[in-house]
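Undergrad: Take a look at the structures listed below.
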Structure P
Amino acid sequence: MQNCPVARTLAALGPPSAVLVLSEAYFGTNRFGDFVRNLEMTESAVTARLRHLVKAGLLSREPYQEPGQRTRYEYHLTKMGRDLAPTLVGLMEWGETYLPGEEGRQVVLTHAGCGEAVTAQVRCADGHDVGVDEIVMGPPQPPDDEQPESRA
């Protein structure tokens, strides 16, 4: 399983509640009390999830201090955490489509720049939409400068 990128990714994400913490961070939550309040989780659970996500490199822990208060910490997405956005958008989109809440769609993601829906899509490097039946898995190819020269 160590060589499986899906298994490694799931291990980095941790338990499902850690993914909820990460999702909150995408939408601007960065202070401990706000995570607790928004997620309706216990302080100890949020503490454990934040520690896990920081250790995994998905969030950073940054000190801040309000005047007259003790030092506290904010949690911010790292590049590694931000790069997971398409995956979380895909999970949200799939959940809204196949596991809708009792009251229907709960969340709609839109592009702030134009107002259109945000979706997760699978595309090749040339920009073609790719269906699951069109994906071929194989070993990585060496860069062009490392390709063995053919002899004619």
Structure Q
Amino acid sequence: MKEPILVGISQIVVARAPEQICCMGLGSCVAVFLYDHQMRLGGVVHILLPRAPLKVENEGKYADTGVKKLFSDMIAKGARKERIRAKLVGGAQMFPNLNVHISDIGGDNCREVKKGLKELGIKIIAEDLHGDMGRSATFDLVEGQVIIKTAFADARTI
């Protein structure tokens, strides 16, 4: 079996089965997985922050621009809007016990991602969001499954 395609922070990847796409070390970041089951075409954006500044150099870095860019990349490769479904992973609050005020970037990322998908009319069919631990996720484009691993729990599939 081939090695999975690694998606770094702020990157967008679109590929076809039998490829696998992997996001490592998702803390407050959110990975958005889009899949067209008929084409067996999938894509991932590894989002770092919820909202882009006025001038954007990397659309994949932000939820409000990354979701739209991933969607347009999927359509450009032949996906059909009515067949695309979403799965979401990440958005943890990594330091919930600190006594200092830190904004909930993970929660903000989750809200912006969901808002963007709703605006595009994309249905979310599964999610593994929030919590206080990091995750890694591998997207199997043959079946459209996302396998999630954490340091302290068994792997699970959504």
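Undergrad: If Rg/Rh (Cα atoms, Kirkwood Rh) is calculated from each of P, Q, which structure is the one that comes out at 0.96?
TA: It was calculated from structure Q.
Undergrad: When relative contact order in percent (Cα under 8 Å, 6 or more apart) is calculated for each of the structures P, Q, which structure yields the highest value?
TA: Values: P: 14; Q: 27.
Once relative contact order in percent (Cα under 8 Å, 6 or more apart) is tallied for P, Q, the winner is Q.
Undergrad: One of P, Q was used to calculate mean count of other Cβ atoms within 10 Å over residues 87-94, giving 23.6; which?
TA: On the way: P: 15.4; Q: 23.6.
It was calculated from structure Q.
Undergrad: Work out which structure the value 15.2 belongs to, where mean count of other Cβ atoms within 10 Å over residues 23-30 was derived from one of P, Q.
TA: Values: P: 15.2; Q: 22.8.
This value belongs to structure P.
Undergrad: Of the structures labelled P, Q, one was used to calculate distance in nm of label points 7 Å out along Cα→Cβ at positions 7 and 143, giving 1.9. Name it.
TA: Q
Undergrad: Thinking of P, Q, which structure, once distance in nm of label points 7 Å out along Cα→Cβ at positions 63 and 127 is computed, gives back 0.9? The partial results should precede the final answer.
TA: Details: P: 4.8; Q: 0.9.
Source structure for this number: Q.
Undergrad: A further question on this structure: Consider the structures P, Q: one of them gives 2.4 for distance in nm of label points 7 Å out along Cα→Cβ at positions 119 and 135 as calculated from the coordinates. Say which. Don't jump to the answer; show the numbers that get you there.
TA: Values: P: 1.7; Q: 2.4.
Structure of origin is Q.
Undergrad: A follow-up question, please. Among the shown structures P, Q, from which was the value 2.4 of distance in nm of label points 7 Å out along Cα→Cβ at positions 39 and 71 calculated? If you can, show how the numbers build up before the last one.
TA: Details: P: 2.4; Q: 1.5.
Structure of origin is P.
Undergrad: Here is a follow-up. So helix-only ellipticity at 222 nm (-39500 (n - 2.57) for each DSSP H run of 4 or more, over all residues; to 500), computed for just one structure, reads -6000; which one of P, Q is that?
TA: Considering all the candidates, the number was obtained from Q.
Since every read-out is calculated from the coordinates, none of them should be taken as a lab result. In this text the structure is predicted, and so the values were computed from the model without any measurement. Cβ atoms are built from the backbone, for glycine too; each structure is taken alone.
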